[in-house]
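Each in structure tokens, the structures are laid out below.
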Structure P
Amino acid sequence: MIYMGFNESATSNIIFLAHGSPDPRSAECMEEFASVVSDQIGIPVHSAYLDHNFPTLQEISERIQDPHALVMPMLLSNAFHARFDLPKAAKSAGLQNVMPPIGHPTQVLQELLVRAQEPAIVVSVGTSNVCAQAVFEVAVQSASWQCGISADHAYVTGKKDLIKNKLDDYANSGGKTVIPWFLADGKLMDQIRVEADMRDLRVEGNGICREAIFVSHVVQKLKLVCSLN
């Protein structure tokens, strides 16, 4: 995988590579997000998926015929999909210009915590990768420290800090706000809403791809990498 600087003349196509989901709302959100970003940077932005949805990265590559296209992985962690599925997909597609996963932008987490205006619990999908867990948990605590609003973490799947147990403790301590740390809406987001409703908790947000602060973060990152004005 090569992460390098790009200039305006060299970058004529950008591809958002997402995990994909059997829930159609997820891909619909990613398509909308790509369109919004494309309008702001003035370069075509395409969506591709590792699983469940189409087109695949190889299909997009064949369609646009641009070996210099820049791939931005829409993945929130550097776990299995980023370390194995992503390199495999890029190699099959003949694309080498691949950025690191989008990760956990601190300013986006801060914005969501500030908007909550009270202690909140940030819920991620979950992973068995201990390092990826640690990165997420540190990101939540860092954002919490920087904006001065207390925050905890939880996971929908996995073996630790699962949402059911964490939300029980959180609600019993007087907590009111749940922040989903997901890119887009879908079945796991529905599960968060159900668990929150059972405890009279408020869910803040419908996926960060619909957040203006996240759009701004991605646009600025692409402008920097692609040397756009």
Structure Q
Amino acid sequence: MNFNNKLILYFILAYVCTWIVTIPLAFAWIDPHWHAVGSFGPTIAAIYVIKRFEAGSAMYLKNIFRLASWKALLFSVSPLLLGGITITFSGPVSIDNSDFLLITVSSLVYGIFEEIGWRGYAIPTLQQRFSPLLATGILTIVWAVWHAPMFWYRFQFNSSFMVVGFIVSLFFGAILLTSSLNINRGSIIAPIIFHITNNIVYLVKENSFVSTYSTLLIVYAILVLIITKGRLFYTGESKLI
């Protein structure tokens, strides 16, 4: 199967395996506790495509779970540092304790199982053909659509402007996630930690905190773009810009 068909198959499988859970949740047909199961979609799709179409699949899966370097670990916990800086601007914060266990478990499993797929398979594959920044942009579009059913039950979007803001934030977050992958030379341990710590910070729901933190995250991503000249710490070669 050629490059394009494999990626298209991967994205379709990721959508189906997640939407089979999140669409019923959007219509309140099933219990909210099923939300965490939706995280498995990108991982199930990646394992299937890798096992079915990639040579040396066992070695591939072993490589992406290599331990993170100390540089990658420092980068991956940077959301906690940004969260701490945000508190100095926004003041004391609190976390909504309603259904705290469900929210915490979801934050953990989405951080793990999204990254096994998005950064474990999709980004390395896209970077073989496109520049790291373009690969990240392509995945951001796919990733945003993948989230779509959650707009009706998970996120509190009251306008199209908030949806646009979500997609913009997703793009800059994706820049940092791609960078954490490339710093660790293809191991997804760092992106998983980054994703989880970012989710933990977003457990704080105060508007002033969220807006300040999101702004700092965007500034951080722009600095990474400038420092790496758009390469996002990628050392390989891409066939297209």
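Every number in this text was worked out from the coordinates using simple rules, so none of it is lab data. Remember, predicted model here, so these are calculated numbers, not experimental data. Cβ atoms are built from the backbone, for glycine too; each structure is taken alone.
Could you figure out which one of P, Q the value 30 for relative contact order in percent (Cα under 8 Å, 6 or more apart) was computed from? Attributed to the structure labelled Q.
From which structure (P, Q) was mean count of other Cβ atoms within 10 Å over residues 25-32 calculated, if the value obtained is 12.9? Label of the source structure: Q. A value of 0.98 was computed for Rg/Rh (Cα atoms, Kirkwood Rh); which of P, Q is the source structure? Clearly, the read-out refers to P.
Source structure of the calculated read-out (P(r) over Cα pairs in 10 Å bins from 0, in percent, for residues 105-208 alone, 16, 53, 30, 0) within P, Q: P.
Have a look at P, Q and say which one yields -13500 for helix-only ellipticity at 222 nm (-39500 (n - 2.57) for each DSSP H run of 4 or more, over all residues; to 500), as calculated. Source structure for this number: P. When mean count of other Cβ atoms within 10 Å over residues 153-160 is calculated for each of the structures P, Q, the largest result comes from P.
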